[in-house]
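Please go over the structures that come below.
A short reminder: the numbers here are calculations on the coordinates, not readings from a lab. Since the structure is predicted, the reported quantities are computational estimates derived from the model, not experimental observations. Cβ atoms are built from the backbone, for glycine too; each structure is taken alone.
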Structure P
Amino acid sequence: MASTALVWLRNDLRIADNPALVAGLAHGRVVALHVEATDETLRRRGSASRWWLNRSLRALAVDLADIGVRLVTAEGESEEIAFETLRAHGADALFWNRRYGPAEREIDAAIKLRGRSEGIAVESFPGSVLVEPFDIATGSGGPYSVFTPFWKTLRTRNIAAPRSAPSAAPPISPDAVDTGYRTPTWATKFDEHWQPGERAALARLHSFLEHQLAGYADQRDFPTHSVTSQLSPHLAFGEISPRQIWHSAQSVAHSRPEAAAAVDKFLSELAWRDFNYTQYFHRTDIANVPMQERFSRLSWREDDAALAAWKQGRTGFPIVDAGMRELWATGTMHNRVRMLVASLVCKNLLLDWRLGEQWFWDTLVDADPASNPGNWQWVAGSGLDASPFFRIFNPVTQGERFDADGRYVRRWVPELALLPNEWLHEPFEAPPAVLRAAGVDLEANYPAPIVDLKMSRERALEALKQL
């Protein structure tokens, strides 16, 4: 009787460069499993992530069927589902690619221990980072807390080459995948903007390297310049591996020397993701606990009305509102604008960064358990190698600098479309005649600012002094 392996897929929804899948196929017949885990210690996916997951799994089922592998989906406790599936398919081996959060590692360790005690061959592999968090350390042996030396070390590493997609015969007819994982109706509009799945991820990488890379280093901070890779949700779900991106980009640098600087900048951003994962691995739950302990004593304000206005893109600061509306419409937001909207929450409004992080977790299609809280803590000043708390982004001057012609604001805040550029980023300072001519009423169709920038900056700096 042929051996059967269960390959448990989590944040690695792809065929190529999937070490666990390769090991499973080498073992014998393979059944692939995806569990929407309900374990109390795990963070449940946000709404936008569930929208992406459902579509990604449907694409994955077709690709797996092409190599003779059937995909099984289930919702429940991780350990219970894993062993139920092992028994149901007579599997004698269980393989997965590693996860790095404290709660995830605890669950995986318990399953590995139980499986081996019951005679199941259980093995895990590296598959979702460039360098595993426990394999990169400072000279003293501890984890890096500053990105620049982390990046200098990582770029000297020999990053393992990605594995090609495995082949197996004969192919099978894929079952229709109906995960049953709940997706909110408001997220269905993302169909207009995204195509989940491994094939789409590889196509997006190729398009970026061919068409957008050249302008990446100089233009990536401008939200209307289409030079970013748009790979973050594909990475978050593992439809493409960081090793695939790394080696593809390095190949471009070797073949096109003039692109070397752009490649280096792009790969440093990929390395920032790894840096977040080292924090995720070495620290207590970073979605809830400040990485700098002193920030646990900061006196955050409570202002439900201001928080609601921020979520709705009704703060009175056009570039912030544009970003929040882009997020709601597309499930993503330009990276520069993410920093601006987060700064307004944490510093000008002095609201707990965890409130903003949770909203992003629910509405971002690229919500990542390490990068989402890691980046929020960076803006809030509480993270490792974070932006200092006293660095408070001014949404007016930032808008004037990075959206000087107003195309970004006019797209997402159309009620301001007729304002001249001079006043577009601060309509609250525009003369009444200018507002009337543009059809803008700061009480009726666009709000006045919900906070005074100068006063709130001073308030934030005073709160910092109290630490």
Structure Q
Amino acid sequence: MRSLSGTQLARQLGDWSRTTPGEGGPAYTRVAGAIRLLILDGRVPLDARLPGERDLAAALGVSRTTVTAAYDALRAGGYAVSRQGSGTRAALPPSRSIGSATGGSWAPFGPEGSDLLDLAHAAPEAPAHALRQAYDAALEQLPRHLPTCGYDLYGLPDLRAAIAARYTARGLPTTAGQILVTSGAQHAFSLVLSLVTAPNDRVLVEQPTYPNALDAIRRQGARAVPVPLTAGGWEVDAVAAAVRQTAPRLAYLVPDFHNPTGLLASDDERRGLATSLGRSRTLTVVDESLVELTLAGPPPPPLATYLPADLSVTIGSVSKTLWGGLRVGWLRAEPSLIRRLAAVRASVDISSAVVEQLATTALLASLDELLPGRLTELRSRRDALAGALARRLPGWRVRLPDGGLVLWCDMGQPVSSRLVAAAEHHGIRLAAGPRFGVEGAFEQRLRLPYTYPAEVLERATEQLAQAFATVTAGSGHSEPMVDAFA
């Protein structure tokens, strides 16, 4: 299990003496409050061992008595537990350990026929004209495939070549033999998990992260090892420590417009991550589903360019860039690993649909002409949603991402799950913050997609503000603020 040193926790706490409004109360309550918010915000993973009292006192420059009292307050509130021989560990009280945190009771879609506005998913509408043209082209190409059985375990050669060409253009030389076409990025990740992991194997993930990846890890019987993201991005030292302490079998990272924070890993962060993971010989799955959706300049080179070739698997799809209804994704890896993944895939679904592959091939050929207009529209929608939130929910803190499809909002109060329930009565469907964390946390957070037209986002924000008012009416702001991402 993860252990935090006094220096590591002190760095995350920052200026803890200023985290409580009015700076009132004794020092131990401010220390306890700041740690509690780090736990709620996922920056201190659940079950992580907190520093020893003497160690943390020295790092914070306070007395050991202050830290002892802070830990007592955390235990009293259910945010820490102590066991003989295992120290004090981060926890959540039972009321915070809700179904949405574990994925047990939250369903991603409303009932059939529901007229709720779906803000739980982040995927744009199809480029209708371009999609129709692509399917016209696919149908023209279809006759040459009809004499075959229709199964192609690895994917159509033309599509594999088109995907490989885009990687090569981004600085990652790739051949068609390094590509396996799948039914979306989620399918691709599940294939890797099936091949590489066994029950109870550890998989290193960012905290927060893409919830469907967490679901896939649970289904495999593996255990997610969360490494918290900070306002600045990826802490390479924390990743290195987690790798040393837990020896993960696999790592899953989203370095490009990370879902849900929108963060973009810098060149230095990519080098640092690759160094730590390469040194430990950890196979790393890099999810690039959002890499094409850059709203402020191109991202750095692919993370795979920094990793040993035999330790990297890059996955992608057209769901976020073009349309989720295509259900076409892919894996990029060394040919030997591609063959092993194809053998796993053969026991699952044999092949992807031919027409969709043909249409995707046509769309990739025109993607560079299609993307600028879509990105301009996404940039406008992002700014519209951020502006509407600033007007109607001025207490929320929102970091404007340089790409992707979502805003990761800090509401200032741990009411995310209650807000999701209330919002359905106001006509909108949301995904609670804990859905994006390992075993809870993020009750202060809400992910909002900017995939709808500006006028729809404006109305949705008004409904969201009404729902937020219902769940916070009469409540005082009793918990200190730790601004992790704003």
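In this comparison of P, Q, the computed figure 29, 10, 8 for semi-axes √(5λ) of the Cα gyration tensor in Å, for residues 380-427 alone is attributed to P. Taking distance in nm of label points 7 Å out along Cα→Cβ at positions 252 and 396 as the criterion, the top-ranked structure out of P, Q is P, with the highest value. Relative contact order in percent (Cα under 8 Å, 6 or more apart) was computed and gave 17; which structure, P, Q, did it come from? Working through the options, I get structure P. Using mean count of other Cβ atoms within 10 Å over residues 276-283 as the calculated read-out, with 17.9 as its value, let me know the right label among P, Q. Source structure: Q. To test your reading of the models, identify which of P, Q gives 3.7 for distance in nm of label points 7 Å out along Cα→Cβ at positions 68 and 204 when calculated. Of the structures listed, the value fits Q. Ranked by distance in nm of label points 7 Å out along Cα→Cβ at positions 268 and 324, structures P, Q are led by Q, which has the greatest value.
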